[in-house]
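Heads up, there are several structures right after this.
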Structure P
Amino acid sequence: MSYIADRRQEEKDRRRNEIVDAAESLYRETGWEAVTMDGVARKARLSRALVYVYFKDKGELLLAITSRALETLHSRFEEASARTRIGLDQIEAMGRAYMAFGMEFPHYFDACSRLEQRATGTPEEGSHEATAFQMGLKVHDVVVASLEAGQRDGSIRADIGDLHVTSRVLWGFTHGLTQIAITKAGPLAEVGITVTQLTQQAIAMIRYTLAGTGRSLAD
């Protein structure tokens, strides 16, 4: 690329990030349903027409924010897995990291939830949806790598089946648990259950399942 072309690309990237920053700020403050393209333009101090140059609709903006959310989650997973030695402990660390992610960034968690609800086929190459999809795959790759490490070091049973499927089962399990922790703390407390108790029991069950029947729930 020439110097001028580089500068133009830098300017495009900067404008795009300003728009996504504005949308994310509104998402965090008001919830996604209240976000509008006009509101994003005002927040970014840009014209409505310019916002539409970068994002054709609100759905594309949501996908851009979701990509950010998954990028953050990917970093958290890598950090969590690097702090522990054996595969089973890495899986636990990532489960805790995901729950912490949901509590710390509820708008990111909501964005991930909305992505899971999308019924789509293969994303178009280069689209905002494809970018989010690829980042989601990178998150699962970290989990699969720890499952493989656990099978090598003996902390995870060898007969759990396809590890890519297992990663998605763990995702569904942990996502649902995090959603309950975020939205149902009050009703749980009414029946004498704390979020901490719920979390600890869930982690114990995951460890028991992955490690096999040779370990107790307390291990």
Structure Q
Amino acid sequence: MRPTTSLPYPAARSAGLLLMAAMILTLSGCQSLYYNTMEKFGIEKREIMVDRVENARDAQTDAQETFRSALAQFQSVVGEPDTELQEKYESISSAYEDSEQAAERVNERIEKVEEVASALFAEWEEELERYSSPELKRDSRNKLEATQKRYDSLIAAMHNAAERMDPVLQAFEDQVLYLKHNLNAQSVRGMQGELDRIEQDVDALIEQMQKSIAESERFIKGLE
């Protein structure tokens, strides 16, 4: 008989209940109830914060590749004969939609980071008043202020990267709309100048995302 790798029944049941509770509370949108429930399972806001920063970092990493790939698809259209343009148009339209979805994921993950950060810092500030030891209270306050400072740098970098997605997405959409109504080789050749500008915007976007990802790594190390 092959050895089983499944969790013992009580552990599997607890994991299943935790997952179900997390899904229900997340869908309900009641963040305070969600955090309280997670704490009952031994998962503190600090851990949720690390997890969400990691998710935002990963979304930005994926978005970089998606935007690079989309740009390559747009650039591949230039120089194609008329007979191939319909197929190319479909590929760039799909590439634009992929980029749009990647941007949405990045923005959603940033919002999740902001939600848990607000709850974490509010709780930390409130609990400072419960200390009886001045030394411990002062040390905790110093750590709170240092963490908030790192967070401010992190969230600013995330928003800077996210904002750079908007002009690129708009430029991609312009090209899709233009090609939809001007699907011929002569019109496509006129796209080259605009694509050169878009390439510069994509490079700037990726550079800013790299900075944001680096800030994420530093912040995670500071919390762990």
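Throughout, read-outs are computed from the coordinates displayed, never taken from laboratory work. What you see is a predicted model, and the numbers here were worked out from it, not measured in a lab. Cβ atoms are built from the backbone, for glycine too; each structure is taken alone.
Among P, Q, considering only relative contact order in percent (Cα under 8 Å, 6 or more apart), which has the greatest calculated value?
Answer by largest value of relative contact order in percent (Cα under 8 Å, 6 or more apart): Q.
Here Cα Rg over 2.2 N^0.38 Å was calculated and came to 1.18; which of the structures P, Q was it taken from?
P
Compare distance in nm of label points 7 Å out along Cα→Cβ at positions 39 and 111 across structures P, Q and report the one with the greatest value.
On the way: P: 1.6; Q: 2.5.
Biggest value here belongs to Q.
Thinking of P, Q, which structure, once helix-only ellipticity at 222 nm (-39500 (n - 2.57) for each DSSP H run of 4 or more, over all residues; to 500) is computed, gives back -25500? Can you show the working numbers first?
Numbers: P: -25500; Q: -31000.
Computed on structure P.
Given a computed value of 79, 16, 12 for Cα extents along the principal axes in Å, for residues 55-142 alone, which structure among P, Q does it belong to?
Q
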